[in-house]
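In structure tokens below, several structures.
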Structure 1
């Protein structure tokens, strides 16, 4: 256990309720709960009863996400916390006397993808203005990669010494020998937001299958992505081997990775790409987008241009070659360093 500090630490995760952020939040809580530190958790009301277990001596406050409600929370508790860790991109919307760390992990604040609708682009431009206004309310930033560090510094005019690269992720553990990996099986673990590039991926896979009559594509789409869900149903009716398993628990996801020979990752922008790390840990070879975020995490087995359908098709076809090289990881889990910084009496 790490040494606790005088006072209480606030973990502010009010804007985290699903996706990779929720996975990392549960892992963060799990590691924090191993310490003897007094912790107050501010959580999104949508994660009530579906987050990692928290000890009875620690406090939990659920709140519907929103600027005004978050402001009221902080205003009533300005002197209560020794340190504050905001896990969700945005610093507090009030200046505090305590040390504040903000974990930034959303690349859309740095460059809004052109694939977004006009409405979504406007929403993110507003969020960018909000972040720019409140950036002075954090002492330090944590990010998941050197690439995001450079972009964050440039976009919001932040000093390099205020930003520390601290990627972390939940590790699956040992491989299961009784699970057989299926040849030419390709998994993509992601939600369905436009920059994740599902439509182009599905088109490329279907063309690849038409040419070779090999392969199976596994997706994990759930929720309000009706266009993509309808597209998948249409392709399945046409006889294409596409399986959408939806949102699954960690054990089921682990097994799906172990069954798959390849991870294909066509996302157009990522701060980290959690699926890349998870798949590598489970022995998958990575077919990765030829973009900087991929190389921050690994040396992929195959690369492709994610905006050119033919390039994705060609990447699929390269996997028919038995000589495909192994994927080499380029990143490590820094969760203990992060925990030590947040819970210790010292600063960075």
Structure 2
């Protein structure tokens, strides 16, 4: 974060986040303490020594700035923009009206012993699920942290759609999702049982069917959300382990980190974290994405349909035919 970027963030936190200087600490020091702690996962006792402040002051400052950052969600979350008909982006030109990519990741967290079974993932970690949607330029459109690590992907997505201020998918828009989600209106999934991940194509194998070619293009575009999560975790080390914050606080921290991720990408021409090629595997309440459409134009459920199956098949055939024609 550059000095200009830092100064603008401080100004936004004052104007729109309600952050105020205290009698003994100005805005700049408060924001510096918060950013230092989330960027490097510094413990409170270390901050006491570094900033010569009491532990209680450090804790209050951290919470105060975190809340102020979250109040910026309506300004920092990216508004979804569908891929236009005349797109020339080689990754996205096939997916007209696509709003971005959707996936979930796990963030380790600290929960009471009696709740650990619900938060235990298939790999045995104690973690919360973070459902995220991002735009083509890797900015978060929607974030929903807080679900237990054992929850099914479809259940988390349905909850995001059901919330009063939750996810809004305006027709005819849709998000690219992986095979763990249902292929249905608003959520375009790959074909199961076919090569999909980018590593599957690293051996020089060329697609031989419409389904294979579709999956290759789908994976290339949807990879943006995996890269987005990778940059998020690489930039904010506080998300890398279960830390010492209770789950409610960790959820607010996750949301704040996602918003700051967007802020940096909006303000800096080149995200320094992206330059390091950080790639990852691929708040309390979700922050909704205003889209300018009426409720009747929004998709409110997840489910398969013959119409959507036909849409995917037609898209796969069109892609494959166009690709074959270009090779002649």
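Each of 1, 2 could give helix-only ellipticity at 222 nm (-39500 (n - 2.57) for each DSSP H run of 4 or more, over all residues; to 500), but the derived value -10500 comes from 1. One of 1, 2 was used to calculate FRET efficiency 1/(1 + (r/R0)^6) of positions 90 and 146 (r between Cβ atoms, R0 = 41 Å, to 0.05), giving 1.00; which? The correct label is 1. Of the structures labelled 1, 2, which one yields 33, 21, 14 when semi-axes √(5λ) of the Cα gyration tensor in Å, for residues 74-193 alone is computed from its coordinates? It was calculated from structure 1.
Among candidates 1, 2, the computation of distance in nm of label points 7 Å out along Cα→Cβ at positions 210 and 306 that gave 2.5 used structure 1.
Out of 1, 2, which structure matches 155 when volume of the Cα convex hull per residue in Å³ is calculated? Corresponding structure: 2.
Any read-out appearing in this document is the output of simple, stated calculations on the displayed coordinates, not a laboratory observation. Because the structure is predicted, anything quoted here is derived from the model rather than measured. Cβ atoms are built from the backbone, for glycine too; each structure is taken alone.
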